[in-house]
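Take a look at these structures.
The numbers here are math on the coordinates, done by the rules we state, and not lab data. Note that this is a predicted model, so its numbers are computed, not measured. Cβ atoms are built from the backbone, for glycine too; each structure is taken alone.
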Structure P
Amino acid sequence: MTDLRSETVNPNSLLLDPNNYRFQDTDTFVYAAEDRFHEESVQRRAYQRLRQDDSLLSLKNSIMRNGYIPVERIVVRPYEHSEDKYLVIEGNRRLAAIKWILEDCEAGVRIDETVQQSILDLPVIIAEQEAPDEIFRASLMGIRHVSGTKEWGGYQRSKLIVKMRDDLRLDSAEVAERLGLSTQEVNRRYKAFKALQQMHGDEDHGGQARYSMYPLFHEAVSLPVVRTWLGWDEDRCLFTNTEKLALFYDLITPTEPEDGDTVDPKIATKDQVRELRIILTKPEAERVLVDPMRSFQDAIDVSRQEARSHLWVWEIGAAIRSLETMGIKDLKSLSEENISLLQRLARVVEERLEDHRSLRERTEASRSST
């Protein structure tokens with residue numbers, strides 16, 4: 001059980017979390033060892049990463065104008081590898097903005113005394129526990145950044161869900177309750193992360209896997225047609241149709257011909273993945289999709305042409321189903337206009353059948369003459 005207590009601390013006693021989930025959607029991210037979090041070089045790297053967030057300047061300017069207003073307190077926990085230090089669980093951006101202001105002050109920038117005072121005595125929440133309460137930490141981050149007002153990107157949100165399910169052994173229902181999500185959304189994000197993870201481990205395509213591809217996999221595992229095409233295994237959370245999966249990887253990765261410039265991937269957005277639900281139901285469109293000489297738009301165009309060419313079949317089927325469900329009451333209440341419409345339908349059907357018979361006879365006669 002985690003005990004929470006309020007305290008006022010100096011920002012120099014607080015350590016940024018170098019393994020912050022905000023950093024983990026970059027392909028260059030590497031984990032820092034926790035017993036080295038307090039080292040100056042580790043903290044500097046975490047600080048510089050946060051400085052790259054354009055919104056941090058706005059946060060800094062707000063504090064410079066209004067002072068630090070602790071509407072939402074920074075949450076920290078004791079850091080055992082350095083005396084009198086606390087590691088930030090929630091509030092890394094706020095601490096980075098404060099460190100930026102203090103850095104400016106040391107460089108000679110004039111900072112209002114009331115602002116200085118507000119950031120030198122920071123009110124924080126200290127999460128005390130005899131052993132690290134990982135479920136508490138994960139839940140706290142999830143409430144703020146998965147379903148809350150300061151949402152992370154899709155990859156970070158899903159990575160936290162995977163941690164809660166795989167490492168902390170929580171089932172989907174409990175994860176959903178803790179994060180304020182539906183169980184369906186938790187499962188979808190879990191599957192999408194696993195699907196991207198599968199690509200990272202692929203012998204031929206793993207080197208081309210990028211965390212930025214997460215939205216493509218999120219969409220892929222959400223669509224029954226795509227899941228079926230790629231052979232999704234619900235129990236193992238992976239795709240099993242290796243042939244189609246290799247095609248899919250080729251579609252979402254750029255190609256690098258030996259004698260030319262890099263060619264952009266045929267599928268680069270989640271909206272294009274969504275279009276697969278139409279393309280994959282049309283055999284000719286699917287053939288165009290995997291043809292390296294044809295574009296994604298070509299596959300869309302072919303799928304629409306196929307759909308239009310078979311539209312009459314669907315519409316007649318709908319008409320038959322509607323007529324078959326007509327009851328006695330409907331038949332008794334037919335108006336003259338309704339009867340005229342049905343008679344017209346019967347005439348058109350007979351005309352089309354007669355046209356078909358005529359064309360067939362002419363075709364057969366032509367074959368006989370040759």
Structure Q
Amino acid sequence: MKRILIFSASIGNGHNQAARAIQEELSNLGYASMIIDTLEYISPTFHKILLEGFTSLLKLSPSVWGKIYHNTEKTRVFDMNVIFNKMLANNLKKLIASVEPDGFIATHPFASCMLSILKGRNNWKEPIYTVITDYTIHPSWVNHHITNYFIASDQLFYLVDLYKQDHQKFIPTGIPIMQKYRQELDREALLEKFQIKPEQKVLLLSGGGLGLGPMERVLEGLDGIKQPLKIFVLTGINEKLYRNVNSHTYSQEVVARKYIDNFHEYLEVSDAIVSKSGGLTTAEVMSKQVPMIIFNPLPGQEERNSHFLLNNSCAIHATESQDLIYSIEQLLSDDHMAQQMQENAGRIAKPYAALEIALYIKKAMESENEYTN
């Protein structure tokens with residue numbers, strides 16, 4: 001049985017979600033795989049410091065993160081991603097030697113860079129596959145010794161050209177999401193499960209796994225909409241937001257939810273979602289063809305994801321709370337607009353991305369075996 005190590009990182013939940021989606025498909029194809037939280041494995045202390053620092057930066061000064069992101073789009077001379085990897089890469093050698101994998105997958109740029117360094121130092125023959133989890137390609141994802149890159153769309157080949165890379169290495173499979181996002185669900189049963197009344201429109205408010213964004217201000221604005229709504233607020237691990245929403249009384253029906261594992265069910269019954277434009281969340285939303293209103297995207301990759309969605313006319317971008325309330329009201333009252341956005345989402349959605357990635361890797365490895373034998 002083939003063994004594959006999948007290297008992810010718990011900096012944002014999307015990288016781990018992508019890793020699990022690929023692992024699910026590899027398992028169905030008879031491949032054994034193990035997901036390694038790269039930074040946690042190398043140094044739990046360093047991982048804790050980095051994660052807390054990154055989270056604080058996003059909450060307190062997202063513009064600083066945006067500057068870091070944009071500056072490293074231009075040059076990698078002082079890219080801390082490379083510096084840290086050179087220092088820490090050898091810490092993985094013992095694990096890799098004990099498993100003796102037939103191949104590697106990276107779903108985070110830190111992991112991709114680290115594997116690239118190790119392969120260069122040790123002359124490994126095993127392939128490294130990098131799965132890019134946004135609707136863009138930041139140069140930190142692009143490293144030496146990578147066999148193939150799996151990207152969100154063929155619309156991103158202009159960036160491949162910009163970075164002077166070989167087109168044949170980049171496979172436009174889409175962003176990998178779990179099988180449950182392509183399964184047919186009983187919508188009527190879910191409407192009953194979530195106690196949604198026939199006259200209500202369903203709105204999801206999501207700030208990602210961290211529950212970032214001015215949710216409370218938005219909820220106050222939604223009280224002025226005459227259309228009866230059932231609003232699910234996905235607070236992630238933001239305990240303060242969860243408590244504040246639950247302690248407040250609204251004219252609309254508002255239900256707060258902590259971190260959930262049935263996001264696909266909520267999408268199935270939703271008429272619209274307000275969210276930041278994280279790569280995995282966006283891929284999941286597009287797979288269910290839910291009209292999306294982007295609010296408060298972080299500078300950097302979420303900003304780039306937002307541009308992609310707007311260019312494909314499957315999302316609206318609101319910049320202020322009042323603008324957001326107007327956009328929500330307009331979208332929920334204009335069936336033609338909503339239908340058009342759903343159709344556009346269907347054109348860019350790739351719910352089978354994880355399966356395509358797994359099949360591509362399986363075929364490549366089997367071909368390599370035939371060649372070496």
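For the reader, a short list of remarks on this structure follows.
- Origin of the derived value 54 (percent of Cα pairs over 18 Å apart, for residues 154-281 alone; candidates P, Q): P
- When Cα extents along the principal axes in Å is computed across structures P, Q, the figure 67, 40, 36 traces back to Q.
- Comparison of P, Q - label where distance in nm of label points 7 Å out along Cα→Cβ at positions 18 and 218 is highest: P
- Among P, Q, structure where FRET efficiency 1/(1 + (r/R0)^6) of positions 250 and 290 (r between Cβ atoms, R0 = 25 Å, to 0.05) as derived comes to 0.65: Q
- Test item: helix-only ellipticity at 222 nm (-39500 (n - 2.57) for each DSSP H run of 4 or more, over all residues; to 500) calculated as -17500, pick one of P, Q: P
- Which entry (P, Q) yields the derived value 17 for relative contact order in percent (Cα under 8 Å, 6 or more apart): Q
- Of the structures P, Q, the one that 1.18 was derived from, the read-out being Rg/Rh (Cα atoms, Kirkwood Rh), for residues 202-337 alone: P
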